[in-house]
Structure formats: C-alpha cells, structure tokens
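Structures follow.
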Structure I
Amino acid sequence: MEKVTLYNGVHMPLVGLGVYKINDLEEMNYAIQTSLECGYTMFDTAQMYKNEENLGKALKQSGIEREKIFLISKVDNGNQWYESTLTSFEESLKRLQTDYLDAFLIHWPGQNKERMISTWKALEKLYEAGKVKSIGVCNFEIHQLEYLIAHCKIKPMINQIEHTPYLHDEALLEYCKKEQIQIMAWAPLLRGNFENPIFIELAEKYQCSIAQLLLRWNVQQGIIVIPKSKNKERLMENIDIFGFEISDEDIKRLNSLNKNQRTSHDPNVFDF
C-alpha cells in the first residue's frame, strides 16, 4: 500500500475503509476481515456513526496487531468544547478497545469560533500526551483553517473533506498544500452517481471501473480516499488502483467538471 507522510512524520495509507453506516456487528466483522485480506490497514470511524464499539470488536476478533493498522475517529458535534472532547475521546478508546488513536479529527467546524478553538486545544493536549499520533479537522474551508491556525499551537495535520470531480476546490487544495495539511476525501465515489459520459469514456480508456477512475483521480493528486463497502469484489476493486496512471490532460478534464455540488452540509453555514 502506498503511503503519504504527514508534516510530523506519521505515515498514512493512501486508501482506507470508511465504516459509515456499517452498524450491524456481523456486517462489521465481515467488512473488517475481508478488507484486511484485501490489504486495507486504515479504518475511519466517528463518534457520530455510533459504530466504534462494533469496529473495536471486529478488529479484536480479526487478530490484527494494533500497530499494523491506522485507526481514525472524530469528535461528535455534541461533544465539542474542551472537557467534553477529552471525555468523549477516552470513551472512544474504550469502545475501540485501544489505548491510542492514529488520528483524531474535529468532525465539523460549526459557526462558533470559541467552541472550535476550545475543542482544538483538547486535541492538542491529547497529541502532546501521546494519546493520538496525529490531529486534524474535517470539512474546514480556508477561512476556518486560517482562523484555527492563527489561534493554535499545533497546526492540523489532516483536513478530511468531500472531494469529487463535482466538488473540486482548487483554492482549498492549494491552501492545504501550502500549509502542509494532508487532504482526505470522504464520499469519493459520488454516492454511486456515475452517470457522466466523461466517466464512462475514461473508464473505458484506462480499462478500469468508474469507481477506480474516481479513486485514482484522488490519489494521483496526493489525496487519501476512504471509500465504504461491505462487498468483497468492491473492496478488492477499490484498493486495486495503483496499476495505472491517468494522464495530466485527463486529470484536468475531471477537475473541470467542478460545479461546487455537495452531497451534505455546507461548512460555511452549517451549525449545531
């Protein structure tokens, strides 16, 4: 598995498994065991998903050594603020049956800057205590990152965002590159919305599936992907994206499809 290196020296796989909406324990066991067999070593969950406990059980049952996996969770919106973040983190560790996380992220920025900074200070404390190997954010726009960086001691190492050909924010990507913030893409497969003649044409050209095309488009730009699947064939397909390369011209064609189309909340206005 190819990896990227965060600015603090931590290595992250370019492809991981997102476990959003995998809530049944039997399904989780199957997804984890199968994904490990396919070569996955990174697993992305969140307090909000209500499945940390089942992920912890599935990882334990698999027998995989803790140091061989990269485990990510996120602080729930309702658990933000300093003390609540610290308390909820310890609860996440218990549910996941581990004594540390590889990454812990703020799930949404919200509109309360005081809350954002208070929550971030808790992440800094956890990082300095060695309880998490990297800290970051999700769904942060440039202005939110600028504010956070101006008021923090430790810069975010990760920004997990929605990133697809229909939501390709060049300015945000450039800003994160300049600040050495690693981009991760959630929902990189457009929630299965593959009806685009350019996708069909390019998948045929590169002799890959449309899912592989979209994932390769991300990783070729240095962006980590965490596609979700419980299906063995799709799990294998989603990780088998390192045997071909998309031309610069075709990368630009896919980039040009941007229409600022989101499938979830707009971080500029969403609050909780």
Structure II
Amino acid sequence: MKWTVISLLCFSSSLFASPVGNAAAPELIEQGFFVPDDWWGNVRLGYEGDFVSDGKMQQYGQGYGRVDSYEQQTNSGVVTGNIADRVDLFCVLGSSRTNADWRFVDSENGVHRMEMETNYGFLWGAGARGILYEEEGVCLTLGGRFERSSFDPSWLTSDGVPKSVASGRVDWSQWQIDLDFSYTIDIFAPYIGVKYSHARTELNSFSCPISEKGSSNQFKNRLPVGIFLGCGLSSGKYFMLNLEGRLIDEEAVTVSGDIRF
C-alpha cells in the first residue's frame, strides 16, 4: 500500500478546469523515449480534442431562461511535466469555437430567438493531477483545471434575420476540481469520477439586443456537479490513448493521446 500526500491539497480550492483525463495518467506510461525510467521526472506531449454537444447553460444577469443549445469544439496541444510518477502539472494551448441559440422577451412581451456561431479563438489552460492512493492497479486521484478563451463572432441572427457582429465579443472560462479512481487491467485503464465545475460565457458589445437588458448577455452552467468515465489504452511504453465521456452537467466527449519522452 502506498499513500502519497500531494501538495495539491493545499490549494485545491483554486485549482483549475474541462476534460478531466485518466486517474492513472501520472504512472500509466512507465517507459519513455529518452528520459531514464528511474529519474524523478519526465515530460509528455499530447493532443486533446474536446467536443461538447450540450453545455446545459442558462442565462443570468442580463437575461433569463435556459440556453436552448450550446456546443463547443476544441483542439489543443498539451505539455505535461511529471514528478515521481505521482503528480502531473500541465498546460494547454489550442483553439476553440462555440455556437449557441437562446430566446429572450423584450419590453413589449415579444419573444425573440437568437442564434450565434463564433470563429475559432485562442484557448489556454493549466492544471494539475496527483495520485492520493495507489495499490495493485487501483488509483485514487485528485485533480483540477482552468481554461479560458476569447472569440470573435462569425455570424448572428435574430428571428432568422442576419445581424452585424462587427463590434461583438465572446469570452468563455471554466474551472473545475475532480476526484476519480481507475483500475488498470493489462493494457486497459478504465476510470470513473465526479467533478465540480464553474463555466461562464459573456457576450458583449453586440449591435442589436441579445437579451432583455440590451446588447450584452451572460451564460453559466445550470448544474455544477457531473460525472465522467473513460478508458485509457497503453502498453506502458512510449504512448497512451484515452477516450472520455462527461454526463449530467454537460454532454461531451474527449479524445486524447500522450507520448512520453
């Protein structure tokens, strides 16, 4: 039995958020291309494709009611520094875009439907993951993540009529903390866990009304708590592939892969 006290616990309240990742990731790839196996640290490079089919958002502040549809597509590169096969510290750089539709009621009780899609915008993030307990293939892991992106709108319609997006701006951010466990069986590492997340999207400076209060609006996730499950695939040498699904607070799929150097 091995118990690891992780420095993550000291600042878990400010940890970072979106795809979660495999609980066994810090130790799943045992051998890399260049760094000796007995060194205290190693580096991994990877890809992460995250596809949200239903963000389950609601309007707040400027508007009221549910967001009828909220989708997001993200493609990112990930650089991970590993400490003693127990702690991962990683940064995320990539591009993301979103599309959404929602409704609002104007001062004369008229209902208007808005639809919007953004261009791809730069996304950055950071996070950490640490194994709290490990024994005979079972891992219990605490992690967290933060991500942020800004988009320029590609198009906007109000009741099906195109509107100018020249001055519009969309900003998105999310943080989360997660607790999960995995069980490694030969080359497979299935995992399941629970997460708490806080997602926000702000729409500002549009040239037409997009909410009850004017040219701005804000979205947030309706449910902060969700579950996730997935499975990793690795022979323990050089690379790892991972597939993950997230449920309840959002509907999303993430495909990712890592190479250890």
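All of the numbers you see were taken from the coordinates with simple rules; none came from a lab. Since this is a predicted model, take the numbers as computed values, not measurements. Cβ atoms are built from the backbone, for glycine too; each structure is taken alone.
Name the one structure among I, II that semi-axes √(5λ) of the Cα gyration tensor in Å, for residues 170-217 alone of 42, 10, 7 was derived from.
II
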0 is what came out when helix-only ellipticity at 222 nm (-39500 (n - 2.57) for each DSSP H run of 4 or more, over all residues; to 500) was calculated for one structure; which of I, II is it? II
Which structure, out of I, II, was distance in nm of label points 7 Å out along Cα→Cβ at positions 34 and 98 derived from, given a value of 2.2? I
Please state which of the structures I, II yields 14.7 when Kirkwood radius over Cα pairs in Å, for residues 194-249 alone is computed from it. II
One of I, II was used to calculate Cα Rg over 2.2 N^0.38 Å, giving 0.97; which? I
If distance in nm of label points 7 Å out along Cα→Cβ at positions 26 and 202 computes to 3.9, which of I, II did it come from? I
Comparing relative contact order in percent (Cα under 8 Å, 6 or more apart) across structures I, II, which is largest? II
Can you say which of I, II returns 2.5 when distance in nm of label points 7 Å out along Cα→Cβ at positions 42 and 138 is computed? II
